[in-house]
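**Q** Some structures are shown below for you to check.
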Structure P
């Protein structure tokens, strides 16, 4: 069994597993050379490009898992939603959802809609061998926020307004999105993905009460569908320190933690039934070698308190990150995680 799957199941591991969100692309020159001039969603629908981009960071960094190169809005594009990923902006929706009748735009997703995912995942699992492939999907709230706002937002005012003023419309929308996300993940699992991650990138804008009432049931629906297929489930959001417990109880095996909450504190909040993932601040990778080494040691030391720990960043790799630093972090995690707690403290104080 891979160390990542073992850690996700809170089993003993010989070394702390490590991978990076947005490791497939972003900072790699070979990625930028490969997709030069090609729209993001076109690349995400081309099996040989999906395969190559997914493998690039595994070859370069020797991480303990690959994550499928895709995008959380791809299923929306596939079912006919007018969505485009604009460079420097993000997903932009041509006709936002603003009322009950608009929810009917969302038809069900089937495996026949995404044959390129099946083809790419099948090929990737062959090439990766014992290294697990992580499949992923966007959570209902985050997908709903893009559909309602029409794109990225600072305050998600339209989303919250619809959620509170038209709860029937809200739950109908999120119910459909939950089914779409669940099917997208089922396709990946059926083709060979051995772990899945549900990204609720923008759930941090919600209060705990809002999350429990309007979001948790729909995310739980997605995670439950994956759990029935026997794969470990990672649940991640940004700015979700106050939501860690309800995000865990939605059905996660592993709770992703951003950089704002120390892993030992996060583990205390969610209890002993969950592993944690994270949570080095991506900006730290732009600092000096000494700072990077010290912060890696700190995260590992705090992660040891949890019953299982997968090392990662607290969000995605920044585009300006030196790929060599990512490779060095993998080396540090694998070497430090075999050391004693006292040695890790020494590294944190600058002994690295």
Structure Q
């Protein structure tokens, strides 16, 4: 990292919008934010500060697209950050505000990737020393949408993801967590583990995928197809332990067909990031890929549902400036050139 590429300190931002999702983590954000407000004002002293509350996913996207600010500070979980990013990526690169995350969600995988502490006071301390660095963003274009959208002749959907896109059982797990979160008190890894066991027991059906990795064709019967910008999904499960959000590539992990008992054992290996040596898994690095499926399946980007049966996926290097705290693994990757 050269002198002219030195990360930008938080104190250099002059227009800051704090975006709060009061419903994140069963209302935890609405309880925590009043305690954060004074410390935020101290850290951002000298900046013009505004606070905005999201109403729903579409509203979060509009805020990302239009709110006038140099920096957006997110008090939310991964879902709201994902929705705001859809709006940010509509702006020209030079006009895109930087993004900062104070995690109060139940999964917080993107915050883990950034190295942001998951406890509120520690996250604020991390924010005080944070610097801004350019990071990659994934882009998923739906080439063949579901039949109802085909009939309506809508243009191809384009979805950006900051951390993860997955297809199959692991996508079903991610989407099931939302339902379980609403009906139980489970959070974090315990929530994901419950959803994973349920998906494996009820939905363990292989699908056929024709896919290309940087133009090289593959054909497999799969259970898992994960495309990662960052290393984790499901509240810390290390599906792509070598992924970095500053290296200009996506990491792909595929899991071929296996029985329920073996799938449960592999889930434990994914949690620790040791599954890559298992013969049923394959891993790749790429800048772009395509995938076509034999049927409609559960598909998610950053925990949000996507529908279709054929997709083009690519990485946009350095697309979004993001604040990371001192000691973040993101900075380690920059120093090492990855």
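**Q** With log10 I(q)/I(0) by the Debye sum over Cα atoms at q = 0.10, 0.11, 0.17 Å⁻¹, for residues 12-155 alone coming out at -0.39, -0.47, -1.01, pick the structure among P, Q it was computed from. Intermediate results must be reported in sequence, preceding the final value.
**A** Working: P: -0.39, -0.47, -1.01; Q: -0.36, -0.43, -0.94.
Of the options listed, only P reproduces it.
**Q** When mean projected area of the Cα convex hull in nm² is compared over structures P, Q, which one is greatest?
**A** Working: P: 15.8; Q: 16.7.
Going through P, Q one by one, mean projected area of the Cα convex hull in nm² peaks for structure Q.
**Q** If distance in nm of label points 7 Å out along Cα→Cβ at positions 284 and 308 is computed to be 2.3, which of P, Q is the source? Mind showing how you got there, number by number?
**A** Values: P: 2.3; Q: 1.7.
Derived from P, not from the others.
**Q** Tell me which of P, Q gives -13000 when you compute helix-only ellipticity at 222 nm (-39500 (n - 2.57) for each DSSP H run of 4 or more, over all residues; to 500). List each step's numbers first, then the result.
**A** Values: P: -13000; Q: -10000.
Structure P accounts for this read-out.
**Q** Going by distance in nm of label points 7 Å out along Cα→Cβ at positions 36 and 300, which of structures P, Q comes out largest?
**A** Details: P: 3.8; Q: 2.2.
Result for distance in nm of label points 7 Å out along Cα→Cβ at positions 36 and 300 over P, Q: largest is P.
Every number in this text was worked out from the coordinates using simple rules, so none of it is lab data. Quantities reported herein were computed from a predicted structural model and do not represent experimental measurements. Cβ atoms are built from the backbone, for glycine too; each structure is taken alone.
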